[in-house]
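I've put the structures underneath this note.
Each reported figure results from applying straightforward, stated rules to the coordinates on display, with no laboratory input. These figures come from a predicted structure and were not determined experimentally. Cβ atoms are built from the backbone, for glycine too; each structure is taken alone.
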Structure I
Amino acid sequence: MKRFIFRLETLLKVRKAREGKIQRELSYAQQKLGGWQEKKMTLENQIAGLTAEIQKKREIGEIKLQETYNQILDHLNTNLSQVSHTLDAQNRQIAEMEARLTGAARQRKFVEKVKEKQYSQWEETTEKQMMLNEAPFSQASYRG
């Protein structure tokens, strides 16, 4: 009995590899996104803490380094703005990667369905062939 050979097996392997590569890239991008989100939270907490400290010092009349506090606050706000822009870009990149992953999965599944269909046809043909090969022997033994 001949064994099943799928002529598009190489294409299927390539599509699986491409899907895996995109999945790994997406995972890495999501890790980077998590890092940027943590950085944003840290900056937001620093800004909130500094703002609260400035407010306390104003209330008790001890705001000697007002200019320095404002410069630090401006610097933190600038960093927060940059991190927010980076987060937006990272989210767009992840959305694009997810779309690429969906397309790659769809292409792989298409080739897998073709393989399954060809395998089913091969099984049917093989089964019919085996039945035809057995038929003369069963009739010969019956005449016997």
Structure II
Amino acid sequence: MYCELIIAVISGVLVYVFSQLIYVEIIIPIKEFKSIKSRIIIALKFYAPYYNKPYDFDKKDEFVDIIKYKNASDDFRKLSSELSGYIGNISAFRKKKIEKLADVSRYLIGISNGLFGDNDDKKHNIEYKQKLIKKLRIERSFNK
């Protein structure tokens, strides 16, 4: 009788521990990645006017608010930093995913750097955006 009770308690504890392990190691990281990914989509859509027309210091325009460009640049850098932090928590066995997300992080920094420049920066920004969309598989969010 006591043996069955002990087995029931131990099996209950094991089920609880196993479910918590799945929650912490699988579910939370997936939620975190989806959150970062959705914020990247929002930033790409919201700041499209800025990275499609970089601020050119040689052609100062009094109607263009440089603060908005700075905010966009900061937001892309912050997203890149968050993604880098997420990459640090990925198991080393998932090398392909780490490489893919490291590329995405570099593209976000590239867009941030390209917000201040000329037409070459615009071309790079559009190229980085397309690569981001492909690497993150978010084409559906950008279909017209």
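Out of I, II, choose the structure whose coordinates give mean count of other Cβ atoms within 10 Å over residues 14-21 equal to 15.6 when calculated. Computed on structure I. When relative contact order in percent (Cα under 8 Å, 6 or more apart) is computed across structures I, II, the figure 27 traces back to II. In this comparison of I, II, the computed figure 2.2 for distance in nm of label points 7 Å out along Cα→Cβ at positions 22 and 118 is attributed to I.
Looking across I, II, the calculation of helix-only ellipticity at 222 nm (-39500 (n - 2.57) for each DSSP H run of 4 or more, over all residues; to 500) that yields -34000 traces back to I.
A value of 4.8 for distance in nm of label points 7 Å out along Cα→Cβ at positions 102 and 134, calculated from one of I, II, originates in structure I. The greatest value of FRET efficiency 1/(1 + (r/R0)^6) of positions 46 and 126 (r between Cβ atoms, R0 = 41 Å, to 0.05) among structures I, II is that of II.
Matching task: 45, 14, 12 is the computed value of semi-axes √(5λ) of the Cα gyration tensor in Å. Pick the structure from I, II.
The read-out was computed on structure II.
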